[in-house]
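The structures considered in this document are given below.
Here, each number is a calculation from the coordinates, and none is a lab measurement. Only a predicted model underlies this, so the values are computations on that prediction, with no experimental measurement involved. Cβ atoms are built from the backbone, for glycine too; each structure is taken alone.
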Structure 1
Amino acid sequence: MKEYSIAVFPGDGIGHEVTPPCVELMHIACDKVGGLNLSPNTLAAGADTYVQTGTALPATSVEQARAADAILLAAMGDPSVRYPDGTEITPQIELRFILELYAGVRPVRSIPGVPVPLGDKRSADIDFVLIRESIEGLFAPEAKGTLTDDSVATETLVITRDVSEKLFNATFKIWQKRQKQNRGTNRVTCVDKANVFGAFAFFRKIFYEVAKGYDAPSDHAYVDAMAMHLVTRPWDFDVMVTENIFGDILSDQAAALVGGMGYAPSADIGDNHAVFQPCHGSAPDIAGKGLANPTAMFLSGAMLLEWLGDKHDDQHALQAAELIERAVFKAFASGTLRTCELGGNSGLADVTKAVTSALKELAV
């Protein structure tokens, strides 16, 4: 029996609501396939922790997260709780830098039965991955902004060859896996603004250098054009990779294509560690009301199991991951579930019950 230690950060707001059913769902999936066991360890971090202790990300939590096999993070932050300089509490971003999680992986896939904003029938075919560089660009910690005489503000964009090469290799490996699964349109696209900024010309240059080591159809697109393409023809894209701030913006736009943030899972992956979390925030406006949509959290849990399966060549973990994804698709397929962000009244309990029931009915 293989056992994996999972560091669990419920964080703030609805994070405390979507975390327990996700962990339970992962346990059910693992029990169903057999051969592996999860050992979760709940850790403190976030706005509530900051209010209580004066520290948003305790050193002990970092140490235990670093020692775990994988990290599951629900949601952190609260707009009403800020540091003295006025910025929000974002320990989830701090973890990316501490653990060097350079690849932000954002799968975007239509879920049967979930209404989408695009009327084209091909919306059902949306299935792409947006990969966001996560520790450099305009978020690079060494590139602090400046404000001079309350009249001129500056920010610095940082692109390095070391991180970019790691990012692009991770990107092409994701493409390889999707090809084996017979998914996607068989293309890898670098999204940049290389026609204006030298840093992005450098970014694209490294992309094509790394591409030579893979037999992948590769191209590029300007970020403004890609913003338009994601609205007009998102089904034409497969694997896309971009800089940190562009990825931050495009990933939210992409989530809207498949139902919203409540349906958008994600991962931040490095050489040795990985954090899995829904793209949504702590949503304090609906916290405690039972309205939270746990779907993105469930799919993030599936991504965690898939990553463990790939890393450890563990077929049981891969099977458990597939079961959770299939259960989500089965639960929504009838169209009877409609969560609050889509104008419905299916809340946390409704979605959890439907997905759990579907999981238990599925054959391994």
Structure 2
Amino acid sequence: MQPLINSKLPNVGTTIFTVMSSLAVEHNAINLGQGFPDYEMSSELTALVNQAMQKGYNQYVHMNGLPLLRERLSEKVEQLYQTKINPDTEITITPGGTYAIYTALTTIIQPGDEVIVFEPAYDSYIPNIEINGGVPVLIPLNYPSYSIDWDLVKQKITGKTKAIIINSPHNPTGSVLSKNDIEQLKALVKHTGIFIISDEVYEHLIFDDKQHESILKYPELLERSFVCFSFGKVYHCTGWKLGYCIAPAPLMKEFRKVHQFNCFTCNSPMQFALAEFLQQKENYLQLGNFLQKKRDYLIELMKQTKFTPLPSFGSYFQLYSYTNISNESEKEFAIRLTKDFGVATIPASAFYKTETDNKVLRFCFSKKESTLECAVNRLIKL
């Protein structure tokens, strides 16, 4: 008799990202769906990786991450946010930002715990909660500004609320938390045992002179938080799958208990390279301007189409409404765009558990100008 798996994620199938990317390949479409650059990363950084390999830095580094890399990250945090982080006890290098989020949730969730999630939401949050026996409590962001209704959040908090997940700059909408949002969050969790999972993988990809309100700036929030970051988003190397988590020492101690029996340690040569490259601050300080130019270029090109842009103040992404074009569902329309017009996008409904349909698609603008031009030239034919 063949053993049967009692699925821990019975409602999860192949993700829309895989579906759309496969369709893009099948129909030779331009892929503006998945969030990855199609331009080259720094040749200096890749040379540093090669140099590290040649020097023999190919064996395990410390479970918590290369000490020098953690020290450099601690220095960076202090310079950016005026917060002292202990590199030995409060930073762990992880195989990507998504892993850091999963590990943080796994660290704190017991069966039956509730976790507040704002929708549309990055697609890993809900499965991460459910696989640990938790219950996602879904709160819709206000359409079309994608702002948080804090009165509704207050109503949703119960004695079972274990954590709140925040994400700024936000994927998929490009919305950004304000100082007022932070004040509301502080008031909400004060005198509670609620944890915060802060997804800040796009911390440097922020536009229009807005400031990134990192949890790292606010000690009374940081004391209850796991703050998750990505090197891939900062250095155009999403395939490296390297990130890190910052949390107070008591929280990080428990985080590392999960981490040590999952991946144990991360890619060594790349950590040596990143430790060296982090000293060049301009690479991340200029990133917002670099990506804003791409966002603005896409907006200008898209004026030739019937799509309507929704505000994006950060990330790789811009949402566009197609209410002037079609009444099709988002998924149907995205598939037709890929098959008939050769441009792959992601339906925003994929970021809602109930597939809320506002006739909106997500476009990734972290591409070469020629790629964006070619895509829009196809969309003009709609």
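For mean projected area of the Cα convex hull in nm², for residues 47-254 alone, the highest value in the series 1, 2 is held by structure 1.
Given structures 1, 2, which gives the highest value for relative contact order in percent (Cα under 8 Å, 6 or more apart)? Going through 1, 2 one by one, relative contact order in percent (Cα under 8 Å, 6 or more apart) is largest in 2.
Given 0.80 as the derived value for FRET efficiency 1/(1 + (r/R0)^6) of positions 71 and 167 (r between Cβ atoms, R0 = 25 Å, to 0.05), which of the supplied structures 1, 2 does it correspond to? Source structure for this number: 1. Match the computed value -13500 of helix-only ellipticity at 222 nm (-39500 (n - 2.57) for each DSSP H run of 4 or more, over all residues; to 500) to one of the structures 1, 2, and report its label. Comparing all candidates, it corresponds to 1.
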